[in-house]
1. When distance in nm of label points 7 Å out along Cα→Cβ at positions 164 and 260 is calculated, the result is 2.1; to which of the structures 1, 2 does this value belong?
2. I have 4.4 for distance in nm of label points 7 Å out along Cα→Cβ at positions 28 and 284, calculated from one of the structures 1, 2. Which structure is it?
3. Out of 1, 2, which structure matches 21.7, 72 when Rg and Dmax of the Cα atoms in Å is calculated?
4. Quick check: 24.2 is what I get for mean count of other Cβ atoms within 10 Å over residues 188-195, calculated from one of 1, 2. Which structure matches?
5. Could you figure out which one of 1, 2 the value -13500 for helix-only ellipticity at 222 nm (-39500 (n - 2.57) for each DSSP H run of 4 or more, over all residues; to 500) was computed from?
6. Which structure, out of 1, 2, was FRET efficiency 1/(1 + (r/R0)^6) of positions 132 and 252 (r between Cβ atoms, R0 = 30 Å, to 0.05) derived from, given a value of 0.50?
7. In terms of FRET efficiency 1/(1 + (r/R0)^6) of positions 84 and 172 (r between Cβ atoms, R0 = 41 Å, to 0.05), which of structures 1, 2 is highest?
8. Between 1, 2, which one scores greatest on FRET efficiency 1/(1 + (r/R0)^6) of positions 36 and 220 (r between Cβ atoms, R0 = 30 Å, to 0.05)?
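Here, each number is a calculation from the coordinates, and none is a lab measurement. For clarity, every value in this text was computed on a predicted model and none was experimentally measured. Cβ atoms are built from the backbone, for glycine too; each structure is taken alone.
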Structure 1
Amino acid sequence: MKKQVVLYKKLSPALMTRLQQHCDVTLIESLDADGLMKLRDALPGAYGLLGASLKLDAALLDLAPQLQAIASVSVGVDNYDIDYLTRRKILLSNTPDVLTETTADTGFALILATARRVVELANMVRSGQWHRNIGPAHFGTDVHGKTLGIIGMGRIGEALAQRGHFGFGMPVLYHSQSRKPAVEARFDAQYRSLEALLQEADFICLTLPLTAQTEGLIGAEQFALMRPESIFINISRGKVVDEAALIDALHHQRIRAAGLDVFEREPLNHDSPLLQLNNVVATPHMGSATHETREAMARCAVENLLAALAGEKPANLVNPVAWQG
């Protein structure tokens, strides 16, 4: 007998067929009020969940007494109470690796766009305001040869370091929970304390997960350590940064610019002060948003879920303590 799976993310026809070969699938097409009601109604019979961008707390998952596995189509797992899942022996899997290169591409796109003022100047041309050769008032700053500072040296941090070191001749500084000898050797990277990195780097890039330890990590004190020519890039999670402090630093030109793919609240409100600043490039949490990468992430999640429901250990298990073998 096939086990019931609740799917709250649309899959390609090929992946839907793959899942339906092994499971009875209930698809929740939208996470609006009606969709959430359908989800709640489906949870009592669910053995597996697959989706993204929905906070699954204990109050919701208590409705699913038979639940065995959750496959998240994401790398970040801050939408899940991992301690609760582990107590219930519910296996949580994610999709690392497949989005590493694409997200690093996005990070470097933000570096280039902010440094060279791409969005601001493109909008000037589009609005018909380009009347003569641009002068110093519209000049940007170089990227090549500048110091790249990376906070959080995981997979994405390494991919960003690779682009900066080999592609743009950038000295690489990094800060993480532990030293990374292989990274230091490959990219000639140097470890720094958080304070020293903020003071030395020209480009300061966040690539670390949201945890109790990292929430609010970058605030007014940290922005005060940066130099006026520094450019701040966030492709991690919005809540790692005190957004009000960032806005203040940008508004008073304590830093040169910011490239942001993530925000404290998403979607970003249309009246956010960030959108009134010419020295901000804001994108809609698009780090992994390519056709190829999103399909690869969904495929990885499907395989994780099928393995878990078949009694096998998923390849990308977040809470191995819950695995009973």
Structure 2
Amino acid sequence: MKEILNELIGHRSLDKSTAKQVLVDIATGRNNASQISAFMTVYMMRAITIEELEGFRDAMLELCIPVKTDLPAIDVCGTGGDGKSTFNISTLSSFVVAAAGQPVAKHGNYGVSSVSGSSNVMEYFGYHFSNDQQRLKPELDRANILFMHAPLFHPAMKNVAPIRKELGVKTFFNMLGPMVNPAFPPFQLVGVFSLELARLYGYLYQQSNKEYVILHDLNGYDEISLTGPFKIYSRLGEDQFEPADLGLPAVNSSDIRGGDTVKESAEIFMKILEGNGTSAQNAVVAANAGMALFCAKKLPDLKRASGSRKISWHLELPWKLLEN
């Protein structure tokens, strides 16, 4: 690791194979906490390259405990790290998507730079994390959704989890999370915290066989916030939309804030899931769930109506599920 750190401190980047080996070494316990912390800190100071991100991703997928399913599942998640302290939009959207008939393989973790990540809220509700295939597959068959707590499936994440928690800021592991789902779902909706990362993701997903939609809200959110314009990247290309293009109202950032504790976040979560969310909360969940259903080809093509900026597909299904 000392040689690697000297290379990085000297403003040189890693090639794909070296980046992959570094993550293998971290996963197998060959580096101490100080070395791992220094390594992660480098990527807080400078941008990650495509080769580095690809190498890190390949290592984690190669080492992961895979979850096998024959269902055409989607993962609905964000990188986190946007510092916006919203309620659990992606996790709520996952349940709405599952209720709409689209299988969901949700990959999540504890919050690092936020109070409550998807694993925090699931754990609060009494869900017991497991990587036992005999338990997970029946959950997906029965509820149309399964939840995978990332450290149980990725040795590298298990080794760095205490360090990430102590640092309390986003690291390149935030960038990796959505790309290393151990169920290898054929569909992926992912929100990212920067345009630069959106373009990196777009390049890597173009080389894969996944159907994907990458979201970046131009106000800095890693999901559709409806506070302003947002960009999407997919196999159809790149485009930018406004809340009105979805037929939804713009909202204020204060309308979608989460709780200050895991308990408060869980209470907001259940209130929305039970159909008692505010119009702003419901609209944001419907927008993200609708985009996931479009990604999984459960909604019509994402096209502009003639003579109007309004998108030609509608959000009737997510809206009905939230209202009921």
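1. Details: 1: 2.1; 2: 2.7.
Only one of 1, 2 returns 2.1 for distance in nm of label points 7 Å out along Cα→Cβ at positions 164 and 260, namely 1.
2. Values: 1: 2.2; 2: 4.4.
Source structure: 2.
3. On the way: 1: 21.7, 72; 2: 19.0, 60.
It must be structure 1, since only it matches.
4. Values: 1: 15.1; 2: 24.2.
Attributed to the structure labelled 2.
5. Working: 1: -9500; 2: -13500.
Of the structures listed, the value fits 2.
6. On the way: 1: 0.50; 2: 0.10.
Only structure 1 yields this read-out.
7. On the way: 1: 0.60; 2: 1.00.
Ranking 1, 2 on FRET efficiency 1/(1 + (r/R0)^6) of positions 84 and 172 (r between Cβ atoms, R0 = 41 Å, to 0.05), first place is 2.
8. Numbers: 1: 0.25; 2: 0.60.
Largest calculated value belongs to 2.
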